[in-house]
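No lab work stands behind these numbers, since they all come straight from the coordinates. This one's a predicted model, so the numbers in the text were calculated from it and none came from an experiment. Cβ atoms are built from the backbone, for glycine too; each structure is taken alone.
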Structure 1
Amino acid sequence: MIAKEILKFYYVESDYLDFLRDSILGDVHIPFIDYKNKKFFIGVVLQIGNHKYFAPVSSYKEINSATFNIVRRKKIMSSIRLNYMFPVVDGVYKKVDFNTIQDKAYKNIVETEYRICNDNLDTIKNIANKIYTMRKNGKIRIDGVYINDFSKLERRASEYSKLKN
């Protein structure tokens, strides 16, 4: 029996994100993670070779082709910013444990977002693939929003792996 693929929520180490965010060698659009509630990411939204891609789950609620809006009862709760997805390397992320979330209302929101994302796994992966292909073909923006430079980020992720080994 083949296990059904699911998306998971992850925390990513800030040192790794800072490394990717390098203004010359990386991409400055890598998100910061220190908010009231630590920012988490969803993955794996895309796999290209040995590069696994995560994307930020955000309070951003605009509608555009680069974002998957997490909708409940016809209202946008949050979104997945696929234009800001980035490759991760092993050892820099850990799965979100819902049981460690103390605020019950926030925990309920996160669990609802998680279910909605997995109910829409194919759509999320299709958007991620479309965005990746567009950027690789030279498109820098879609619907006015910037698309991360995936080539730079993949090189940067590989450099990070070499430094840590």
Structure 2
Amino acid sequence: MNFHPLIVHFPIAFLTIYTLLEFVRIKRVQEFGFWFYIKAALVFIGSASTVPALFSGKLIENGFEDRANLVNAHSFWAELTTMIFGLIALSYFVEIINKHNIFNIAQNTSFSPVWKLVLKIKKMILETKLIIVLTFLGLLAVVVTGSLGGIIVYGQNLDPFTEFIYKLLIAH
């Protein structure tokens, strides 16, 4: 049985909700202590759920040999989605470790220079407008991945948007 269509909707849902919450830039809302953790949980679960989605997709690729170019494009965009949101999730994870001084990494002198670099990268991602750019690109990758998946199953003329995606990315 093909579980891929069932599995892929978990990362789509969690990452889309995460994206919407990340776009909420109302200072009063962001000051709530739980806001950070809600976003972190959504991006953790969403990113983690991309792994079984990718794996289940790889398992059924051979069934679409006649549409290999579509499958390859779909796979590329799915992997890009995983990388973008994985980087964001990793940044949230580093922030949680740092915020709660888990593992006492700062005191470990041999790892300290590496940790300082990791913290700089995390700060650049989470504390600048880069988080908005990455989140937008991640959502765009989710949309393109889903559109290509729909094209694989239902054809390029599914709706005007999928037809546009097909012409933009696949048709030559």
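For distance in nm of label points 7 Å out along Cα→Cβ at positions 12 and 132, which structure out of 1, 2 has the highest calculated value?
Of structures 1, 2, the maximum of distance in nm of label points 7 Å out along Cα→Cβ at positions 12 and 132 occurs in 2.
Out of 1, 2, which one gives 13.5 for mean count of other Cβ atoms within 10 Å over residues 92-99 as computed from the coordinates? Don't jump to the answer; show the numbers that get you there.
On the way: 1: 13.5; 2: 16.5.
Of the options listed, only 1 reproduces it.
State the single structure among 1, 2 that was used to calculate distance in nm of label points 7 Å out along Cα→Cβ at positions 28 and 68, giving 2.9.
Among 1, 2, the structure yielding 2.9 for distance in nm of label points 7 Å out along Cα→Cβ at positions 28 and 68 is 1.
Which structure, out of 1, 2, was helix-only ellipticity at 222 nm (-39500 (n - 2.57) for each DSSP H run of 4 or more, over all residues; to 500) derived from, given a value of -10500?
Of the options listed, only 1 reproduces it.
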